[in-house]
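Asks: What follows is a set of structures to go through.
Each reported figure results from applying straightforward, stated rules to the coordinates on display, with no laboratory input. Since we're looking at a predicted model, the values are computed, not measured. Cβ atoms are built from the backbone, for glycine too; each structure is taken alone.
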Structure I
Amino acid sequence: MRFFRVKSQLGPAELCEALGKLDAVAVRIGVAASEDEFELAAHLAERSFAEKTNIARAPQYEFLLWLAGTKDIGNAMRGLSPKEGEREFFVFVFSDAGEREILAELGATPGAGAKGEKLPLGLPKKGEPLALERISLSRTI
């Protein structure tokens with residue numbers, strides 16, 4: 001899994017469609033306070049598939065379940081996906097799609113000449129212990 005912060009003019013429906021083709025998902029800014037939180041959710045999702053304890057059928061959705069701390073993909077997506085009018089968000093890529101390909105897809109709206117724009121992450125690397133514990137224990141609750 002790779003992730004970066006981007007800015008795009010796509011609305012939630014177009015964003016979901018564009019990223020879905022590339023095995024990628026978007027997550028709102030502010031749902032995690034560190035890179036460690038994202039990396040832990042990705043690790044737990046990967047481990048779930050390896051141990052065949054996954055709930056979701058695709059790694060990107062299993063990642064969302066762990067990050068949201070729920071077993072319901074609808075709740076996870078509603079809680080984590082960018083809302084209407086939000087133009088900055090994180091993109092998590094679970095395929096071999098390149099950064100340029102992702103950014104081009106994020107700008108692929110009729111009449112929009114601008115491509116998606118990569119931004120600095122704006123997150124500390126190290127996560128708070130309680131935030132990491134919330135993610136790691138989400139399946140036991």
Structure II
Amino acid sequence: MGLPGSGKSTFSRQRFAGTHDHVSKDAMPNAKQKQRRQDLQVSVSLAAGRSVVLDNTNPGVGVRAPVIAAARRHRTEIVGYFFSTDAREAVRRNRTRSGRDRVPDVAIFTTRKRLELPSYDEGFDRLFVVTLDEAAGSFDVTPVAR
């Protein structure tokens with residue numbers, strides 16, 4: 001969960017590429033009904049007993065609720081990673097992207113307005129805050145206390 005340009009996709013690739021099915025609306029550029037397709041991919045993976053990483057902005061409680069409910073139905077652990085970055089940093093990082101990877105600046109500011117901090121009350125079993133340490137080329141991952 002976090003702004004475009006906060007490091008979500010890089011983190012997902014580094015941490016989960018070999019262990020989780022990767023589901024992202026960014027990987028569906030021409031798909032109609034992206035939400036429906038995403039929900040189906042998540043359900044298929046979970047039904048097959050595979051772990052899933054959902055690599056999207058997921059800015060609000062209402063957006064996250066259906067995925068959390070699907071995970072609950074499949075009795076899987078629900079772990080949330082919130083990428084903490086300010087809009088100015090996200091815009092700067094986004095401007096280094098090219099092609100479809102680059103989003104309009106307005107997408108970052110629009111997402112920031114809708115961004116709600118995740119909480120255990122939503123149904124997460126574990127929560128983490130992630131910050132990108134660009135100088136070191138690494139991520140700092142801090143557990144969120146209950």
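Asks: Kindly point out which one of I, II the value 20.9 was derived from, the read-out being mean count of other Cβ atoms within 10 Å over residues 38-45.
Replies: I
Asks: Going by FRET efficiency 1/(1 + (r/R0)^6) of positions 54 and 86 (r between Cβ atoms, R0 = 30 Å, to 0.05), which of structures I, II comes out largest?
Replies: Comparing I, II by FRET efficiency 1/(1 + (r/R0)^6) of positions 54 and 86 (r between Cβ atoms, R0 = 30 Å, to 0.05), the maximum is at II.
Asks: For which of I, II does distance in nm of label points 7 Å out along Cα→Cβ at positions 102 and 126, calculated from the coordinates, equal 3.7?
Replies: Computed on structure II.
Asks: Say we calculate relative contact order in percent (Cα under 8 Å, 6 or more apart) for every structure; which of I, II gives the highest result?
Replies: The maximum falls on structure I.
Asks: One of I, II was used to compute percent of Cα pairs over 19 Å apart, and the result was 53. Which label is that?
Replies: II
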